[in-house]
Structure P
Amino acid sequence: MKREEIKVCILRVGGTNCDAETKRSFEELGAHAEIVHVNEIVRRRNLLEYNALVFPGGFSFGDYVRAGAIWAKWVSAKLSKELKMFTDDNRPVLGICNGFQVLVEAGLLPGFEGVSSYPEATLATNFPPGYNCRWINLKHENRGKCVFTRKVPKGKILRVPVAHGEGRFVFAKEKEKGLLEKLRENDQLVFRYCHKNGEYAEGSFPTNPNGSFRDIAGICNPDGTVFGLMPHPERAFYWWQQPDWTRQTKMSEYGDGKLIFESLIEYLAKKP
């Protein structure tokens with residue numbers, strides 16, 4: 001598939017944001033991206049017209065109940081059949097920040113045995129509590145399964161921003177040890193919060209900005225085609241988006257966030 005033939009659907013509802021930045025990131029790499037309200041998908045379009053699907057960041061439906069919960073239930077009620085066909089065909093699904101919360105609430109992540117009818121994890125209120133917006137470091141943990149990070153060497157440190165109030169990834173306490181092992185065995189662990197030198201945050205704030213279990217910042221499903229992360233790669237796509245760009249003497253044209261989008265585009269370009 002040629003890059004210009006790739007069609008990406010970026011869903012939006014009331015409260016989502018960063019959809020324009022996400023669209024621009026895909027278009028910079030030669031793909032065609034559309035921002036589409038979910039009502040339009042249900043009423044007039046077929047989700048299967050697209051090669052990839054993105055749930056962007058923001059505060060969908062005002063984060064009432066809990067972050068991502070309402071949108072996830074809405075998607076499950078209105079688009080479950082199409083979404084299952086989409087994922088069964090190994091078409092990639094990306095969830096960024098609020099989008100990650102939606103994928104977890106909808107049972108698509110971690111998805112140990114396929115789409116779950118109930119959430120197998122949660123993204124809880126930050127600890128310490130409060131909205132946290134800052135640049136952080138991520139260590140790439142995946143061994144190659146996740147299609148969104150194939151251009152990122154294992155162990156590489158990425159610098160991207162976070163901006164959320166409910167990003168603390170946790171499992172049920174009595175299941176966390178076993179489920180963590182499942183993540184590792186299935187190569188579903190993708191990013192962990194770390195210091196600049198690559199040492200894990202070990203829960204220390206602000207290196208781990210939300211208190212996530214084992215510093216988990218991003219995971220994928222067992223097939224590697226559904227990926228969610230709390231940090232915002234679309235806000236770290238260009239060099240000038242970095243907070244210290246005026247003080248750096250050597251800086252590439254792009255930021256680390258580009259690697260996420262580029263990995264996805266190359267995966268799609270290689271598909272027949």
Structure Q
Amino acid sequence: MKQFLKNSYQTTLKEKITFTGIGLFTGEKIKMTLHPAEADTGIVFKRIDLSEKPILKVHLDLVKESDRRTLIGFGKEAILTVEHLLSAISAYEIDNLIIEINGPEIPIYDGSSKEFAKVFEEIGTVDLDKKRKILMLEHPVYLSEGITHLIALPSDDYKISFTLHHPQNEFLKSQYFSYVVDKKTYFNEIAPSRTYSIYEEIKPLLDNNFIKGGSLDNAVVIKDDKVINSDGVRFNNEMVRHKILDLIGDLALIGNKFLAHIIAIRSGHLTNVKFAKKLKTHLKEYSA
């Protein structure tokens with residue numbers, strides 16, 4: 001592990017790539033191009049549809065909302081639903097990108113990060129001539145709010161163990177998955193997991209047109225304790241795997257690679273981001 005830390009260099013994509021799709025909440029058609037970037041650029045969004053072309057560097061201080069999705073930036077410059085893209089970027093250990101986007105939301109595709117992971121797998125990354133900052137934890141950190149709990153333990157790996165608990169729903173009940181974050185496992189076990197909703201919970205949002213791009217093509221929907229998608233689920237515990245996908249994306253807002261074992265119970269975007277802010281204050285840069 002120490003050898004890995006010593007030889008860990010910053011990365012970027014080998015070449016630029018363009019994604020097109022619709023936003024889940026806005027329903028807008030979006031074009032997004034990821035450009036390779038120099039060391040120490042970080043992950044940067046550029047809203048090219050706006051006259052001033054504002055630049056938003058991924059940072060916890062830019063998180064405005066995190067209920068049902070994670071949003072960075074303020075006012076008309078904001079970008080919605082960044083978590084699936086950031087999750088794949090984090091899992092593939094991509095440190096530097098300039099992301100040009102012509103709208104206010106990341107394309108949702110099928111509700112997973114499979115499309116992003118597939119392209120990252122095909123294109124690959126390149127090392128840059130600058131060492132990566134690695135953050136580590138010296139003691140446990142926790143956040144508890146009612147029935148939601150998040151704990152970070154010192155570890156030589158980046159690992160997430162998640163418990164999902166919906167006892168009132170016969171289909172969901174309890175699901176658990178534990179996973180050491182790495183590219184191969186992410187591609188096969190986490191990236192294909194789609195966002196999900198209980199129909200009764202999202203019906204008011206649908207009725208009020210708050211989810212303009214939502215359909216059974218980009219979410220798993222559970223109604224009357226059954227999955228109503230014709231293709232069913234991709235894993236028998238797809239929902240908790242997607243929770244891990246989201247958590248990786250939300251913790252990517254910390255901005256640097258870190259090592260810790262994250263244990264989460266019933267957390268969502270709101271508590272993920274609160275925990276990320278607390279965790280960041282306790283992470284220390286590794287020194288050989």
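What follows draws every value from the coordinates through simple rules; no lab data is involved. The model shown is predicted, which means the values in this text are computed figures rather than measured ones. Cβ atoms are built from the backbone, for glycine too; each structure is taken alone.
Here are some notes:
- Among P, Q, structure where distance in nm of label points 7 Å out along Cα→Cβ at positions 138 and 170 as derived comes to 2.3: P
- Structures P, Q were compared on relative contact order in percent (Cα under 8 Å, 6 or more apart), and the highest value belongs to Q.
- When FRET efficiency 1/(1 + (r/R0)^6) of positions 26 and 74 (r between Cβ atoms, R0 = 25 Å, to 0.05) is computed for each of P, Q, the largest belongs to: Q
- Mean count of other Cβ atoms within 10 Å over residues 122-129 - highest-scoring structure of P, Q: P
- Between structures P, Q, the calculation of distance in nm of label points 7 Å out along Cα→Cβ at positions 18 and 114 yields its largest number for P.
- Source structure (of P, Q) for distance in nm of label points 7 Å out along Cα→Cβ at positions 106 and 258, computed value 1.8: Q
- Looking across P, Q, the calculation of FRET efficiency 1/(1 + (r/R0)^6) of positions 42 and 154 (r between Cβ atoms, R0 = 25 Å, to 0.05) that yields 0.05 traces back to P.
- A value of 6, 29, 38, 22, 5, 0 for P(r) over Cα pairs in 10 Å bins from 0, in percent, calculated from one of P, Q, originates in structure Q.
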